[in-house]
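Structures given as structure tokens follow.
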Structure P
């Protein structure tokens, strides 16, 4: 296979688009965080439940009088009208009173993920224990403690650092697109059909609405890129260690918070899942090496300009 040399890569010039978060950007992100984490305050008036309220409920679900696994909960804060439960469930808890016991009758959807419950009529015995309302969060040190930080100042720093990470990741993605456009045009690779089919399967899992033709085009390109990058890695002795893979996985799992240890165990117990993750990290490492061999011009944009470039 004909692959690019380091001398050829040095002749490529790439543009690294970047930006610097301004105070107004951090303020906007903090306001959004507060809006998406409202405080819950008790409803002091004695009145029936209504749409938008958060009803604290205990519930037990059964089918034909037999309780089923996963169908019970205690002190569950359910926002009425959020459609987070089975369709029709929340509607039956509106215009009810605290202390009332309600038998909610709803059918599970035909396409419900748990096949043993799909399409079956269920009865949930619900006890309304308390009624609360959402109110805008007060951004203070107590609010910061929800995210494991001590002060608002620390929270602002955390938000800014997260924004910088997103900017750097977006800049890398654009650099990747630029360099691969050049390399695939100059060094086209025809991937085996089985690898293209595997890529197609992953693409359709992430975007079920994509047409088969579009999915095949994307899969063909991705498969070709992957093969070219792996050949370049071999030729230039670019490798990835187990330690690097596990560190990358731990960084990835931070977004899952308290569930991260369980998900890490799932990866460790599933060799195929770990293999896919390792391959993705290896490809990213090779790409970073390829980009490091090219000439890179940094282009600093405003936040608005940067977001526009990223969306293209």
Structure Q
């Protein structure tokens, strides 16, 4: 099973955010700070390696020095533990089991190679990025767990049907239709009907625009509009340039600007087959965000999260988060 790629920012080596995702295999030292679905988070997990944090978040006595930095890390640890434990509970997705076990090693080797390419060698890369090998692995574990959760959720939803693809295609027709047009803009319907009559009788639409259009600079532009997607125009005009027969005067078309008589000089009508893959890909990206968001909110709400009162408090309203102590 092929996993979704890691975000481009991670593949470029900007891995510092992973310092917030150190749940799971950290050293269990110091006071208990929180538990998530039976998994413990200790003070040492939140504090993190000293060479990464740019200064301690707690002192030697365990007193919190940087309250907001501490809260940020605790929040991220809790969120990560929710993802990992609920993925295991609901789908049997676990770092020690296939297919995730193999995927993690493959992705790790890819990320490691990218970092070496950027910095020359792996140890230098870790130092430059303010990372440890453990944090790289933990970030990958979290990301790939989410990827597999999405695959499970997407399988339940199914793909777009052919009819649904066609419906999406039609809804995007204005965006997908490239059109060039020339028009005459006048103030009243009667004036537009007179312009249309003259155009249908054989007068050039550009000459009519130069003579009659109230559009600024029409005498210079001859009513010619930029070639662009139909959706770039106001709705009524967009519908008209899609409907009108190429080369045939069309109107009157009323818009907020007045009344138009137009001639479509060129139009590239979209073909469904050319856009089906893009429609499905865009749908999948939208679904990923929706499905993962809904799953995570439910997982967080159902999770048993206990934060020691002196360190913070957990809430799912209005969104899952760890707040400052009451």
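Across the set P, Q, relative contact order in percent (Cα under 8 Å, 6 or more apart) reaches its highest value in structure P. One of P, Q was used to calculate mean count of other Cβ atoms within 10 Å over residues 31-38, giving 12.5; which? Traced to structure P. Look at Cα Rg over 2.2 N^0.38 Å, for residues 143-222 alone for each of P, Q: the largest one is in Q. Identify the structure, out of P, Q, from whose coordinates FRET efficiency 1/(1 + (r/R0)^6) of positions 199 and 247 (r between Cβ atoms, R0 = 25 Å, to 0.05) was calculated to give 0.40. It traces back to P.
Once mean count of other Cβ atoms within 10 Å over residues 207-214 is computed for every structure in P, Q, the highest value turns out to be that of Q.
Given 24.4 as the derived value for mean projected area of the Cα convex hull in nm², which of the supplied structures P, Q does it correspond to? Attributed to the structure labelled Q.
The greatest value of distance in nm of label points 7 Å out along Cα→Cβ at positions 63 and 271 among structures P, Q is that of Q.
Every read-out reported here was derived from the displayed coordinates using simple, explicitly stated rules and does not represent laboratory data. None of these values were measured; they are calculated from a predicted model. Cβ atoms are built from the backbone, for glycine too; each structure is taken alone.
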